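Participant: Pasting the structures here.
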Structure 1
Amino acid sequence: MSVNEEDSVASLNGLRWLFAFLALGGAVYANHILVDESILIRVAVILVLVAVGLGIAVTTTKGIAGMAFAKESRIEARKVVWPTRAETVQTSLIILVAVVIMSLLLWGVDAVLVNVVNFLTVKGS
């Protein structure tokens, strides 16, 4: 790509982002203006404006990259081997037991430290 082509793509991206934000801002404005209208009309207008704004945003360089990332993420998520219900329950119980043991251990250490501090402060006075 030449420098002129890159400049034109960058300026088109800027215009696309401007129109995308204008469409999304128009959706917010339409929600404010159409307060007295039927909820069906409000929702339809807002959905159309949001769809237009997102549709324009997807055509930008960052939008295309974002869509490619979303597709790749979906492909990777399909590759995940999810644990069975039994594995999930067993893991959760192990974590629960570990938390209980650690809380009892910390409670015991705290009790010992409180007694040591009380012993040193009361006898030192």
Structure 2
Amino acid sequence: MVFTAANLTNFGVLRQVKDSGKLGIGVDSNQNGLFPGAVLTSAIKKVGNLVYDEWKAAKNEAPWQSGVTTAGLKENVLDLAIDQHNRAVFDQDLERRVMQARADIVAGKIKVIDYRTDNRCPVKY
């Protein structure tokens, strides 16, 4: 399994994954269709949703302040892609289990740590 983080420059990596008979994960946008059957899923960043929320806050709240915003599944800024291009490798049982984990993360039943501040993470930025 290969997961890269370089948006459409992933093309070469996903091509190698396909040629090697492995699975890859696209990132930033839905890349499932680049190499159908070789991309398990794509981790999608919905940056537009975050920008819209920030714009709306700036419009409705006075005074708006700049700063760091942390957002994820609960805020509908991160997601994964399941479609006709990855259905052969992302079957319904896997989808059910992933969607349950997703719901548990959103509900707070599964705690996602912040690698930047959690003491269990050896690398700090």
Structure 3
Amino acid sequence: MKLILRGHHLLCLKGFQGYGYSKEFAQNMIEVNYLRKSENTTVCITDSPDDICKSCPNLKNGLCENELQNTRIVNMDREVLKKLDSSKEYNAIELFEKIDSIFNSKDSVSKICFNCIWHDKCLFYQKLSNNR
């Protein structure tokens, strides 16, 4: 299986616990989260709509909600992508192990997660916040 994932979604999947913008979005996120844990899954990373976005009610004409929000989301993606090779196709398990080693402190995700509306529910962000 091949997944296409936005940069910031690599972090979101680490902290996902069932919340979402809609029931369909949350169900899709559950499925993608399951697939990313398979040895047979590969991941291509991007800064544009991905396999998670396809079920998001905020995706309109290829943009996240509106131009300003979309710019904010793309900037979050690019902060993650600065640390990875976006031309490479990754084994999903190896990629998420790499994510754990790169993004291992609250400081390492501050530009990405701080203004996220989900950070108070995100297990990944909460774990990093508690490990100060």
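Participant: Given a value of 23.5, 63 for Rg and Dmax of the Cα atoms in Å, for residues 35-106 alone, point me to the structure among 1, 2, 3 it was derived from.
Facilitator: Details: 1: 23.5, 63; 2: 16.3, 50; 3: 13.5, 37.
The structure behind it is 1.
Participant: One of 1, 2, 3 was used to calculate helix-only ellipticity at 222 nm (-39500 (n - 2.57) for each DSSP H run of 4 or more, over all residues; to 500), giving -14500; which?
Facilitator: 3
Participant: Let me ask something else about it. Computing Rg/Rh (Cα atoms, Kirkwood Rh) gives 0.93 for which of 1, 2, 3? Before the final figure, lay out each step's value.
Facilitator: On the way: 1: 1.39; 2: 1.03; 3: 0.93.
Structure of origin is 3.
Here, each number is a calculation from the coordinates, and none is a lab measurement. As the structure is a prediction and not an experimental result, all values here were calculated from the model.
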